[in-house]
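Derivation of every value follows stated rules applied to the coordinates shown; laboratory data play no part. A quick note: this is a predicted structure, and the numbers were derived from the prediction, not measured. Cβ atoms are built from the backbone, for glycine too; each structure is taken alone.
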Structure 1
Amino acid sequence: MEGYPEYSGKKPVYNGEEIEIPEDIDMAVLWEVQNCELKILEELERICQKYGLHYSLAGGTLIGAVRHQDFVPWDDDIDIDMYHTDFEKLVEVLPHELGEDFDFVNYDEFGEYFCDFIPRIFYKKSETINSFSIDGTGKNIANDPRMNHIFIELYNLYDTKKGAVVKLQIFATKAIYGMAMAHRAQKKSTENYTPLQKLQTAVLGAIGKRIPLKTIYRMYEKNARLVKDGKGDALFKPSVPIHVLERNVFDKEWFSGYTHLEVRGKSVMVPKNYLAMLGVLYTNFRELPPVESRRPDHFNLSHVKIWE
């Protein structure tokens, strides 16, 4: 991709040693996917700078910046955190600011189907099959061709209060998500679920079928905004996978300021106390996972097309 470093063919290095990657992963294609995502991020950065908005790298993307000054070598997505008021200002300006090569889709803009509570920015000059595919083709859980582009994901942060309040929000988020899952274009297999999980899925799904998806979205928003802006002592990220909700409650002080790190030579924004945040999210983020776990999990690298 023009304007971005080309793949060197060399193995990545960490702490002076080469990093082993499973041989079946096409690292040249993965590198181009990462460049494409970085291009989307730069467009977001441009708009945020223009309007004085803040964002920060999150999750594995933040690990990559801290540990590798790049992407995690096998990672194939970018995760972004934004305080929800900044995000709402962003949504207001995107229609006339976002470049023509990009497309923003909010989580509630997939018509009658549910595709998680995650807004996304897509690069339209790309085509791929991703983890939302139903059958290994372009048919996806949103039944929407826009999901077949490379994208980055935006996560909203909301004020909350530690203790009983956020525990209530977490419980409600899990229930709301379970009801929303009834509105997938195709339901997720429960083959590997425990008997209790299967029962919970069946009950919440049965309830969710009887509730319009727009009503479920309103329930989600009401729960996320349970604590008024500025009145909490923590920040809650309700759109993450439900099994990690408890870990995604952050000290507000960590986001009281921002700094910059580098990813592939590009300056990107991170929370002031990013090390404390990573310490909450991961047992030891400086350790590499086992080789067999070093795999991309969003895009099928055999079905990626990117044109400038």
Structure 2
Amino acid sequence: MSDRLIMKLMEPLAQVYHDPNVVELRQTRSETFVLEHRKADLQQLEAPGVGFTQIRRICQALANYNGLKFCENTHPKLSVTLPERHRFECLIGPSALTGLSMAVRCKHPYEVRFEDMGLGQKMIDYITEAMAKRWNIAISGSTNTGKTTLLNKLLALLPANERVVSCEDTPELEVERFWNGSALFASREASQGAGLQTWPQLFDHKMRISPDRIIFSEISVQNAYSALNVLNTGAKGWMCTIHADRPEMVVDRFQSNIDLSGGVATPIRGYFNELVDVIFHITRFERGVRQITDIYEVKNEKFILKNGKLQ
């Protein structure tokens, strides 16, 4: 199936999310969308004809296009990137109260400045220096706070000839300009994705291709151990994003993800605190405003910025 056919099938959704001010399109009820706009209130929108049957067709087509499995009874969840790079996530069946939980996280071109994230020149210089010194950096925040946007902003500070190796299960990182780099993709689940490697297999590969920097997108149960294990190799310039309400909770989130993976239940706090240099925490406020509110130096157990105030 071609991009053109996919876009034709997606048209009822695309005519809504093509608006560059739309951050996310959601659907949990037949023929009704919920839209999150950039710096605006949520909006409920009627979507005639876009019912469960249409969404099932879309899911099946996207699964076939991406070489994935989708079946309401055996594989009811689908996570893919659309041709325009928007992220499509859908769950159909009894695991959702209404039988449907769908969201399209939009990736419209949008130039974000550090000033837009609430930073003054002193903190901008701090971040620039951290990148130049190849510090190991974690970016934390709740869901939909702009963690990946911030990570891409940090990547934009690097020269194009850096040997950047990125590791994702959904393409979101802007790494195409690194002509000496390598973008790697893992399967979200062992049974999904023909030809895709598992996270442990990717770990073995990336350590054999001489990376200057190893970049993980979102830390999950599947990749937390591999991401942390990279640090034990002496890696510098390591970066990742992770869901956490506070920067001090990042190590606990890593620990819980590793524990849930069924891996070796070894306490990681000391290990993490020794190898991760700094955590940038981003917060989402009303009307979609997103700001870097905290900068926490892990090794020094010290806030440089806390709740938006210099320390």
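Looking across 1, 2, the calculation of FRET efficiency 1/(1 + (r/R0)^6) of positions 67 and 115 (r between Cβ atoms, R0 = 35 Å, to 0.05) that yields 0.25 traces back to 2.
Thinking of 1, 2, which structure, once Cα extents along the principal axes in Å, for residues 27-146 alone is computed, gives back 53, 33, 26? Label of the source structure: 2.
Taking 0.80 as the value of FRET efficiency 1/(1 + (r/R0)^6) of positions 163 and 283 (r between Cβ atoms, R0 = 30 Å, to 0.05) derived from one of the structures shown (1, 2), identify that structure. Comparing all candidates, it corresponds to 1.
So if we calculate relative contact order in percent (Cα under 8 Å, 6 or more apart) for every structure here (1, 2), which label has the highest result?
Values: 1: 24; 2: 16.
When relative contact order in percent (Cα under 8 Å, 6 or more apart) is calculated for 1, 2, structure 1 comes out on top.
Looking across 1, 2, the calculation of helix-only ellipticity at 222 nm (-39500 (n - 2.57) for each DSSP H run of 4 or more, over all residues; to 500) that yields -10000 traces back to 1.
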